[in-house]
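So, here's a batch of structures to check.
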Structure 1
Amino acid sequence: MKIFNTYWKQEFPNLLPFGYELRHHFPERWFRIHSLPKSKRYADTEEEYQIIFDRQNQLFDAIFGEGTKIIIVFGLCTNDITNDNYNNIFDYNKFEKVNSIDLNQFQPENYDENIFLDIYTKIDKWHKNSYNKILKAIADDEIRMLFICPSKNRVVVPYDGGVDIIVENETARDKFKSKYIKWLSYREDGL
């Protein structure tokens, strides 16, 4: 899966594939939506999960487009207690390990020695409601993933509470922020 490594190195050199790094380094391309009304973080009912699916699928559809090729990315970090959760969500055989990063060597100020991040990817096509099982696990803070569309230079990072989006430029960001204004945070910093 050289496509991920090539894309990431070209667009986000010296950054780990973590949503918080992208929003910090590319604030002019970043915006966030909240998955539930009134910025509620976690779903308590099936109806609230349906709101999450509806919002996130609508957003992904607008950002990527139905049938568009995407790369799904996740990382397994040494000693991360959530690693076993990935086994419950999907079959690893569909993902390919594309990189192993020595986090201490990459960011010694943030990581101890002998901590590695293994990056796994899968090329797929975006289809509405095809990823609800994964989106639910992310909403429940069980796993973390990025969805990348290299052809449009867009990255979507769902998390427990919402979705961080990196688009190709400030103009595109402002267009999407206007379209989804009711789902944005009321906070001045957009979080």
Structure 2
Amino acid sequence: MNLVERVKNILLQPKSEWPVIEREPGDAGTLFPNYVCIVAAIPPVCSFIGGVLIGYGPMRLGIVAGLLHAVVFYALTLVGVFVVAYVIDFLAGTFNGQKNLDNAMRVSAYAPTAAWVAGVFNLIPMLAVLGILGLYSLYLLHTGIAALMKPPADKALFYTIAVIVCVFVVYLIIFGIVGALFGIGMMSRM
């Protein structure tokens, strides 16, 4: 798997890419070092650079505070991928899908690609609002669930919505932890 080709294919032709993904090794030991750890690093690295070098209006993050924020956010993102995989697998039975933790891990690892790539806008904090383009990951999640977890067609949308609600809660907790640890008090005037 070529990383750049995978990112391009999952973003531009997800319906044909999911079957290719299903045939590849999909356990966490393969997906994390070869894909998730690399692509998931885009938002925290870009946020660090943008927050420390450019800043948010008159405010800039200190180097240590920015680095701590990036590391904690990155670590919690990786934990979130694991949690979401277990949620996808758990909900498969509820929506008559095929319970398969490896496929759930594949969906959890590749579906957030758009959101992670959109993290590049954090390099320039004023452009961070363009991160909304990462919502395309919801479509990737839906196509991944339909292709890999194989729920009946009439239940695929409801399965996706249930997973989205759970993902929303997981990431709300992640953002809450990061916010509680590194609130606005981290920022210092330059």
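Each value in this text was obtained by applying a stated rule to the coordinates, not by laboratory testing. This structure is a prediction, so every number in the text was calculated from the model and none was measured. Cβ atoms are built from the backbone, for glycine too; each structure is taken alone.
What the table below lists for this structure:
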quantity	calculated
Structure (1, 2) behind the derived value 2.5 of distance in nm of label points 7 Å out along Cα→Cβ at positions 148 and 172	2
Origin of the value -9000, where helix-only ellipticity at 222 nm (-39500 (n - 2.57) for each DSSP H run of 4 or more, over all residues; to 500) was derived from one of 1, 2	1
Which of 1, 2 leads on Rg/Rh (Cα atoms, Kirkwood Rh), largest value	2
Test item: distance in nm of label points 7 Å out along Cα→Cβ at positions 20 and 140 calculated as 2.3, pick one of 1, 2	1
Computed 3.3 for distance in nm of label points 7 Å out along Cα→Cβ at positions 12 and 28 - originating structure among 1, 2	2
Mean count of other Cβ atoms within 10 Å over residues 36-43 from the coordinates reads 19.4; which among 1, 2	2
